[in-house]
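Asker: Next up: the structures, one after another.
Read the figures in this text as sums done on the coordinates, not as results from a lab. Note that the structure is a prediction, hence the values are computed from the model and not measured. Cβ atoms are built from the backbone, for glycine too; each structure is taken alone.
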Structure P
Amino acid sequence: MKKFWIGGIMFGLTLIWGCDNESDEVTEAVDDEQEESTDRETYFLVADQSNNEAHLIDYDGVELFNWDLNGSIGNDINLMSDGSLIVCLKANNAAVTEGGYGGIFRKINADQTIDWEVTYSSSSYTAHHDVEYLSNGNIIFLAWEISSNDEAVEEGYAGRGEIYPETIIEMNPLTEEIVWKWDVMDHLVQDHDDTKANYGVVADNPNKVDLNYTYSSRDDGDLFHFNGLTVDEENDLIYVTVNFYSEVWVIDHSTTTEEASSDTGGTYDKGGDLVYRFGNPEAYDNVGDVTLNRVHYPNLLESGNMLVYANEKYDSQSEVVEFALTPPYTLVAGQDNEPEVVWSFTDSRMYSSGLSGAERMDNGNTLITEGRDGTLWEVTEDGSIEWLYKTNYSTIWRTYVVYSDDPALEALGL
């Protein structure tokens, strides 16, 4: 039997919810057998954009801990083992204010004091969306840098107006020294202007980025819209979800900054050119199935596979896709370079045009955050819905799974 909580009253009954049930009422369900299979409890760390807070909740939605961030959340939060929280916040002077902009990174101690705060925002650049804390103590994050229309045209841009090229920055947060940088503008190909050095056949250059892939569909300079960052420190690779290209890009992090601006050097000898890419081969005029349409959260699993949230996979319907990744990677022009899809989940009721993500739980289930509806799903490997919960938060960036034996909880006094 499953348990359901409706309006604060617990009932025991069997869940029957046909695909044609479009009721606004959403219930939650927790499998008794799942609860009894482990001594530790499962909690959820929610990045609540609607209230600019972070919450730790249980299956019932009961809040165990709350962080009032004293500022507007710029999307990502990271709970460290010492109970500290690294959070992205919005800067007042942000040069680019597209969705997901930030500019400030703050480390909040377990006692809620501020350990450090750094700003990466000015009249010409703005950090945005995501941040990771590396084992060397540095932070690595995404940033827009403004290029004027004249600068863009020099690179073969076919559109008009300024553009917001993407960069990836590694910074020592204590000294604010930038120790590594990657810039998409160093790795372009375009077939619009044959007077430019980067002119070429897009299909013949799979490791390069077609600058003009999205320009005709954009009414602003946000051509790429990176929104998720994952670092594989073992293989020194960076995975980035590129929303408007509907792809995941893989970049070599073993390079120096100088090598990262070239097409040679590093472990994979590609410099800063793309080591691999997948999800939408049409973005580089290649063959293979399109498996993504608008994307968030490149979640690299311990197995080496990756979960990605495809926001617009179907008409007003999202999908979570699991790819089998097999580094070292190769990209060959005219060849199907797409990885195998080993698992996916969708439902006619699951849709978020932005935000969102998926986490693989220790019990083998997958936790899905439907970001623009504030709904959490726990689904089994066979696609059964184990738990469905409409939170009190209307907009969620992501939700992370936290277990009761995590040392962070003891540090927080839980």
Structure Q
Amino acid sequence: MNQSMRTQTTAVHGGIRKDDTFGAINEPIYMTSNYRIPTDGTPVDWSGTESNIYARNRNVNQMVLQDKLCALTGAEDCAIFASGVAALTGVFVPFLNTGDHVIVSEVCYSATNLLFRKYLPEKYNIEVTFVDSTDTEAIRTAIRPNTRLIHIETPGNPTTEISDIQAIATLAHSAGALLSIDATFAGPVSLFPLRLGADLEIHSMTKYINGHGDSLGGCVLGKKELLTQVKEIAMVNFGGILSPFNAWLIARGLVTLPMRMAQHSRVALAVAEFLEKSPAVRFVWYPGLESHPQHNRAKELMHGQYSGMIAFDIKGDERAHQQFLNELKLVTHAVSLGDIESLIVYYDKNSDKLPHYPQIFQDGFFRFSVGLEDAEDLIEDLQQAFLACNLI
């Protein structure tokens, strides 16, 4: 394949394998759990990931999706899993041992938070320090002789905070630690952590990569030497493999990812600008706004494509917040993000997660995943909900 192809062309043609049996242009779905094993005396690695033996080790649709993701991100190798959480565990388990120390973003996905606040410390005696990862000096201060991994999210879920990946990579490598980046909020064509020095890049493929809200999946990208360990331990022996059908669905969605991310970003910026000007709104954080605390950093790292995630809050009590959700017509109250349709979820002021977020979030806020609708229609929907709640 031509290595100089541009992003959208790579999304279409990257990872494609010719169907020499029937000549199908679209990759068939290989719904098989077993493959024929050579009978000519060729040595067989029963737990290996370099040949087709058993679908838990490797399957054709998985290979196509992995190759597409590598082509888009520049990664040497990729491992794909049944969910984003399985992908996260696929990083933490192979590279951490009893007594190791980990530095983790204070703002992080709820499952990551639970793993590092409870399960890994209590079950495996992993030492954990949570820090504000936007403060590089705080990370430097937190490093110990036994620090083996620094794990951050950028943009942070759900606050959209942006960390300095290059500076943190330098700190990690100077300490002999790995740097893993969960870049789910950005998607793999808006931010390139591996190019900025990260060792491992993680995505919940359920979100932007698939983009259609019809399949779960997760991926880990990085150098082959690291991914070999991820595959052998977490994929083959822990068994978190993605099914051929879901791999096919996600690979199909991946083809339109660059176009979708451009639209998500355009619409989200317009919506964020509207929210910032509305008298109904208490605050809004979107990396594309100059008012965002790490806007300049986002501008440098994300090259003007800031994804579709907005954090904001309205001026009103809890009853007004619930009424606002009920008045929305186009925007759906639901978890997850990165879908073709706009989704919103409310973190109320009693959430146990709020103390870990910046002060402005302490009274509750909305996480808004802006979809592919026209900006004008979304703005009209928000405006009519504000009016119905007597917020303006």
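Asker: Supply the structure label, taken from P, Q, corresponding to helix-only ellipticity at 222 nm (-39500 (n - 2.57) for each DSSP H run of 4 or more, over all residues; to 500) with the calculated value -9500.
Answerer: Q
Asker: State the single structure among P, Q that was used to calculate mean count of other Cβ atoms within 10 Å over residues 88-95, giving 22.0.
Answerer: It must be structure Q, since only it matches.
Asker: So if we calculate relative contact order in percent (Cα under 8 Å, 6 or more apart) for every structure here (P, Q), which label has the highest result? Can you show the working numbers first?
Answerer: On the way: P: 13; Q: 16.
Result for relative contact order in percent (Cα under 8 Å, 6 or more apart) over P, Q: largest is Q.
Asker: Right, something else. One of P, Q was used to calculate distance in nm of label points 7 Å out along Cα→Cβ at positions 144 and 248, giving 2.5; which?
Answerer: Among P, Q, the structure yielding 2.5 for distance in nm of label points 7 Å out along Cα→Cβ at positions 144 and 248 is P.
Asker: Further, regarding this structure: Starting from the value 0.85: which structure in P, Q was FRET efficiency 1/(1 + (r/R0)^6) of positions 80 and 160 (r between Cβ atoms, R0 = 35 Å, to 0.05) calculated from?
Answerer: Of the structures listed, the value fits Q.
Asker: Please compute distance in nm of label points 7 Å out along Cα→Cβ at positions 256 and 368 for structures P, Q and give me the label with the greatest value.
Answerer: P
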